[in-house]
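Below you'll find the structures, each written out as structure tokens.
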Structure I
Amino acid sequence: MAKSIRDRPEAANNRSELGHWEMDCMESGKKHRSTLLTMVDRRSRRTILLKLSSQTQSAVIKALDNLENNLGPEKFKKTFKTITVDNGSEFLNWKEMETSSFDKDEKRCRIYFCDAYSAYQRGTNEQINGQIRRHIPKGSLHQSSN
């Protein structure tokens, strides 16, 4: 069963330690299918932007797999303890998002879901997305080969 934001560790809620992230997708526009995956650490506000070819479950999982492959499984687990997402269709496959690409019996992180229609529960990510929109307007991303 998917985990609610209400079950998220207190360290994520009170921003007392690094490693608790908020994640969202920003679609380029209706004509273009390119998407930015935005990830923001709740404590440091460190932001990671990844360009996806589409706003799909498989594209998000591929991006997480690539991040884990680049960092290695141990560093990934330390860097991404929890990730909080909204209820978008691109995040529905939370089990695979949590599963390590190195060992299918290991979790690489914990995924938590906000309540429906509660974007404020990922407020840091929403603020960052607004800032990104000022510099990368809708429709300005082009389809990539990823």
Structure II
Amino acid sequence: MEKQIKVHSLKETDDLAKQLSALITPHTLITLSGDLGAGKTTFTKSLGTYLGVKRNINSPTFTILKIYQGDMPFYHIDAYRLEGIEQELGFEEVFEDDGICMVEWPHYIEKQLPSERLEVSISRCEGEEERMFTFVSHGRKYDDMLEELV
């Protein structure tokens, strides 16, 4: 299933994250794609806040994985620096955990990602803060989430 939602401001981006957070259950994997500056980390920050994360969420580019505690564990992976790396990186534990896992630049670790997940692609539009969010669900759980997302 696929759904596109256009937002016109940072407030609408935050509102979209809030709406998605209400649909998230334990053991959720969300991948985020988009050009540099598209808003992947901004969306992740908002989503994490609505999932109870109190610490400041920032891009884990240099550490690759950051773990935050909220209503449930919140894992934030930035795979940007993993391009071309073929070895196992130990993400299976994170993907199998009951927490929420957000993966930026997922195409760099595509072979390691579980098949069931929610793909989110963010692209810039005309206005400075306008973005098009494209959601693609893989698996019944994620189909159900998209059906509820307005």
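Bear in mind these aren't lab numbers, they're just calculated from the coordinates by the rules spelled out. All figures in this text were calculated on a predicted structure; none of them were measured in a lab. Cβ atoms are built from the backbone, for glycine too; each structure is taken alone.
Give the label, chosen from I, II, of the structure having the highest value of relative contact order in percent (Cα under 8 Å, 6 or more apart).
Going through I, II one by one, relative contact order in percent (Cα under 8 Å, 6 or more apart) is largest in II.
Determine which structure produced the value 0.50 for FRET efficiency 1/(1 + (r/R0)^6) of positions 16 and 72 (r between Cβ atoms, R0 = 25 Å, to 0.05), calculated from the coordinates; the candidates are I, II. Spell out each step's value before the answer.
Numbers: I: 0.50; II: 0.80.
The value was obtained from structure I.
Could you figure out which one of I, II the value 2.6 for distance in nm of label points 7 Å out along Cα→Cβ at positions 48 and 136 was computed from? It was calculated from structure II. Looking at distance in nm of label points 7 Å out along Cα→Cβ at positions 96 and 128 for structures I, II, the greatest value goes to II.
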